[in-house]
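Read-outs throughout are calculated quantities, based only on the coordinates presented, and are distinct from any laboratory measurement. Predicted model only: the values in this text are computed from it and were never measured. Cβ atoms are built from the backbone, for glycine too; each structure is taken alone.
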Structure I
Amino acid sequence: MTESIEPSAAKRRSSSRLLASTSVFLKPYLKQIIIASVALVFTAALTLGLVQYVRLIVDRGFVEGSTESLNTAILGFLIVAVLQAIGTFARFYWVSWLGERVTADIRKAVYKHIINLHPGYFEDNLSGEIQSRITTDTTLIQSVIGSSASIALRNLLMMIGGTLFLFITNPKLTSVVLLCIPLVIGPIMFFGRKVRRLSRDSQDEIANVGAYVGESIQQIKTVQAYNQQTHNDGVFSRYVETAFDVAKDRILMRSVLITVVMTLVFAALAVMIWVGGQDVINGRMSAGELTAFVAYAVIVATAVGAISQVISELQRAAGAMERLIELLEAESLIQAPAVPAKLVDTFTGQLDFKSVSFAYPSRPDTLALNEVTLTVRPGESLALVGPSGAGKSTLLDLVLRFYDPISGHLTLDGIDVRDLTPKELRSHIAIVSQQPALFTGSVIDNIRFGRPDASLDEVRAAAESAFASEFIELLPQGYDSFLGEAGVRLSGGQRQRLAIARAILNDPEILLLDEATSALDAESERKVQIALEKLMKGRTSLVIAHRLATVMNVDRIAVLENGRLIATGTHGTLLKDCELYANLAKLQFGGDA
């Protein structure tokens, strides 16, 4: 399993672009940002103001021995402390709210974009990797917006305000602090870039871990059937150790950054206290002034130290946002036209393949379809037969416009499907796949998937038509029974019949059946075949089948081989005129073909 969404160095986004992309999600909540910002400035100002009360307490209360001055200073101190608590509440609530709200919006935006990308995108990008970006990466961003960013801004204000008060209190000592600022900013900039790169790599490796876990769980029966638990455990351990090694490098860089910054800051603080102490001893400064100056210096030093730590979190979030932006900027190859065509009211459902050729994006040099010309007349049932890899399922993918032909045209009622919106096109089609697709939820949820507004009576009627009601009513909660992930609690045949019931409920004009009865036993197959034959009447139907017995009664049969259409006709004519079909029939029916 390899990382497949990896940008080149040239594509790595600048901080300004990342900030611009993030601001799009922040812009709708300008009012909340203003409230949080006011609370932030208010609490920072109060904290700096508290130090002045400390100076008054020292000079007037302790040094001068004035009880009245001490009482007044203490009262003011308590008032400021209460206001500080109120401001802190407002800041914490609105900043945390903002983090959760923006994260939710990012998740929704990414999912909405991903769910509309063309299926070929998911041939090259792992589902586990995408899941990791939507969950883990957005959690990082939530932490930064709802906590780290607030901490960084608050400490930045404290650093700036503290420095101003240092100047006011004693310009001479302040120069000692200012001399160290370039020494502190340099390491922050240097190590910050390294932390961002390593954070990006760390998130990629964590995504690989999640992707492998998801794949193993989805295929757990195969893993256990082949006794590969030990092998998979070894592979998983290697992924985990690789992620740990990258995280270890990131932690090392972050630790070095914090150590260097804190050492420089407190070394400057020690020099400043020594110089100030000399001034107090010589009478050039009061004890209260020195106390206030030391307090401001500690505030500035602590703020710089906090910023150096938060910078690492901000760089991690920048790497996470970079990965999410890649998903948001992924372009779908299947786009709705600027001015879409409309199907006329007298919709018939005729499909025309005109010299259609196609190759999958992951195999561009291998034609899955080669110059296929075929017409499916309105209401006609057409079976597609041929060896595996002949291009049968590919034809269905093109009808649904999961892909576009690389040459030729596919039209519906004379309109090129590329001139229709995908939603308009697919609203007239229902598909039952060889591997029935069920979702986590109840029976009724899965049958209603194509028509969420269908009534219970309509769902029951569809289930009865697909001969699914007989096993549904035996389930513990009937139609409300929970099916587990991908319908894991049902047998293959039961899952197939639910998928057929879904197609029946959708009541489409065009029906696509890809080995729709392949997972059924003989009795169920007979019942479902009767239901499908009723469903297919009056509908344009494309049926893929390897068992020729299931398609002998269709209107026409098309034979494909290596992506080419080699013959069309009825069962009887193809036995005489198509050698490939005759051989397939002989293999399946023997002398009774």
Structure II
Amino acid sequence: MNAEKKSELGQAFAACRNAFYSIGAFSFFTNLLMLTGPLYMLQVYDRVLASGSVPTLIALSILVVLMYGFMGVLEFIRTRMLVRIGVRLDEQLGDKTFDAVQQHAIRRTPNVGSQPVRDLDTIRQFISGPGPLAFFDVPWMPVYLGVIFLLHPWLGYFALASAVILFSYAILNEVITRKPAARANETAMISNAWTEESRRNAEVIGAMGMSGAVRGRWQELHSAALQDGTHASDRAGMIATLSKVTRMVLQSGMLGLGAFLAVMQQISPGTMIAGTIIMSRALSPIDQAINHWRAFLGARKAYARLKLVLDGAPQKEQPMELPRPEGRFLVESLILRAPGVDKPLLRGIEFALEPGEALGVLGPSGAGKSTLARALIGVWPPAGGAVRLDGAKLEQWNESQIGQYMGYLPQTVELFSATIEQNIARFQPDASPEKIVEAAKMADVHEMILRLPEGYGTQIGEGGAALSAGQRQRIGLARALYGNPVFVVLDEPNSNLDAEGEAAVIRAISAMKKAGTTVVVIAHRPSAISVVDKIIFIKEGVQLAFGPRDEVLEKILKPKQSKQKGR
């Protein structure tokens, strides 16, 4: 993992450094203009009321209105800038976060899911909100306190003590809410993950009467999340209330102290009012920071989680594009481990295929057939050995380039909530209708699509809910065949098909062979391997046989026939 990848999130914030500096500059003038009100009150009490000059009052009022108008413009600008910073961060990190989610899904990283996308939203929403402005205004506290000291030292000391008291509340808020907030975030993520799992398995839950048990588990997790969230909110609310009440008491105390000094004729009434207003402004950022502390903690946790996900996502330089491959496929002493598992799932897999050849992969359940499929399409990198396409290892191919040369039909077909046309075309924006129809015809699904209400424009719903399992599988096959790939892997392509669908799959394999496409078929049913040229037999992750179809079948079936005769 390189240093650039580790600092990717930090670099995105660093790219916005100038914008933050600009907000700091605007905050300088905004906070400077905040002195307009106290100075106006000081002038009104000490000059206008003493002299009775109406023109002076009018001139001062006009000046104050202009100053407040200018301050409003600056406040509006810095608020808009924060929103734009949030959008810019989202633009810089959105694609990388989405890709990281996909990569962690392939690697089966636990407790990731789609949370990084929500974390990015949390960071953007906090930055775009009023919370950061409080942190920009806090450094101005010494300036306000200094102005109060100029009015009278006693007022300055009182304001300083008030700031220390409220600042201690902010520190206390951090100390007593950090652990409860962390637990609340963790339990909420677990509860949300269970909700998503339940949604995906809704049919199984309903069919087997699991609703009560699953709901009970959700209530247990949700109650834990609510309890932790309530605990954190109670503590934060307690500190926020104490801070608000204390600030009101301190402001009244400032006014009382100013009145005492005015009675003692050490300051004027205008100075008393001005000092109270300035102290209110000095303490306001601390009070605002406490009020937005939970949002800040949430954004900080989201930042830490997102950084961990981005750092953990594999990053590699994309190699140069290679010429279009012919389809020569070679597997050399392949060793494969599942992500996070030390024990190899496959060991010593070796075979070679020429363009236009079809390979059948046989073996009992759990032998590693689907695992081999993931290795052949480059989803799981080898722990040893190599998988080569036209002599080049799969990792030597540019990912965006090799995808158009490969087709994959997984054992469990997942379609996207979009049109049939978009699903077959792999969501390529410039997909030609001719290629879409060609792939559908090769999968023998064209006529079926035309019988649907909107044809190729039919919306299939989430996960293809509007289609049967067999229809989803055949559309998934058309997607695998889109663009005439040179290498296609079909994992149980006939598992959900009837006799007509099986015949369509066999015709598609034969058509691919004639077109020079190299095909790998993983199947339990003999019909799917009736047109393959070679067979590899795997058991417990080890290759036991490879060669021409008839020879391997005879070798596999011979021991079974001998056992049956012995009985």
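If you rank structures I, II by FRET efficiency 1/(1 + (r/R0)^6) of positions 392 and 552 (r between Cβ atoms, R0 = 25 Å, to 0.05), which sits at the top with the largest value?
On the way: I: 0.90; II: 0.35.
Checked I, II; max of FRET efficiency 1/(1 + (r/R0)^6) of positions 392 and 552 (r between Cβ atoms, R0 = 25 Å, to 0.05) sits with I.
Which structure, out of I, II, was mean count of other Cβ atoms within 10 Å over residues 272-279 calculated from, if the result is 25.5? Corresponding structure: II.
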